[in-house]
Structure P
Amino acid sequence: MQLIVDIDNDILAQKIIRILDVFKGDGLTIKKQDDKEEVVEYSDEEIAQNWRELVMGIESDPNYYKSEQYYGDRGEYLMEKYR
C-alpha cells in the first residue's frame, strides 16, 4: 500500500518523518518528493481552438503502443468513431 501525504510546512514534515522512522524496522519506506506537478485545466473553448498545439506537446510512451492495452483502447476508439 502506498500513502501520499502533502505537507507544506517543513517543520511539521520533519516531525512526522521522525515519528515514522520508528516503523522502518517493520518494512516502512519513506520517500520524499519536493517537486509538485502543475495541473493545467483548459476550457472546452480553449481545447477546440488549440487542440493541435496541445496534442503536439504531449510526450508519448512507446511501450504503450506495443501493449495489449493500446490495441484495446484503439479498438474502442474506432468503434465509437464509426458508430
Structure Q
Amino acid sequence: MELDVGGPADDPELLAPPDWTMDFYREGNLYTADLKRSMLTMCRVSIVTSIDNEAAARTTLTRKARLWIRDYLARSQPE
C-alpha cells in the first residue's frame, strides 16, 4: 500500500516519495510493516500492542515508517 492511503502526513517534512510503499501484516498483537522502495524491501518496522485496534496500529506504523524514511533519506544524501 502507498503510505498516503491512510491519509496524508500530518507533517509536510514526513511526506514519503511516491516510490515508497508499505506492506502491512498482523499476527496476534504484533503489527509489522515492510517498507519498500521501488519494490525492494528496505526496512521492517513493528509494534506490539494489547489493544485490538488495527486502524490505530496502521496509523502508528505509518508514522514510524515515515520517520524511518526521512532519516534514511537524510543519511543517504551525498555530501
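Nothing in this text is a laboratory measurement; each read-out follows from the coordinates by a stated rule. Because the structure is a prediction, the values reported are computed rather than measured. Cβ atoms are built from the backbone, for glycine too; each structure is taken alone.
Suppose you compute distance in nm of label points 7 Å out along Cα→Cβ at positions 3 and 59 for every structure in P, Q: which one lands on 3.1?
Matching structure: P.
By the measure distance in nm of label points 7 Å out along Cα→Cβ at positions 11 and 67, tell me the structure among P, Q with the highest figure.
Structure P comes out on top.
Which one of P, Q has helix-only ellipticity at 222 nm (-39500 (n - 2.57) for each DSSP H run of 4 or more, over all residues; to 500), as calculated from the coordinates, equal to -9500?
The structure behind it is Q.
If volume of the Cα convex hull per residue in Å³ is calculated from each of P, Q, which structure is the one that comes out at 89?
Q
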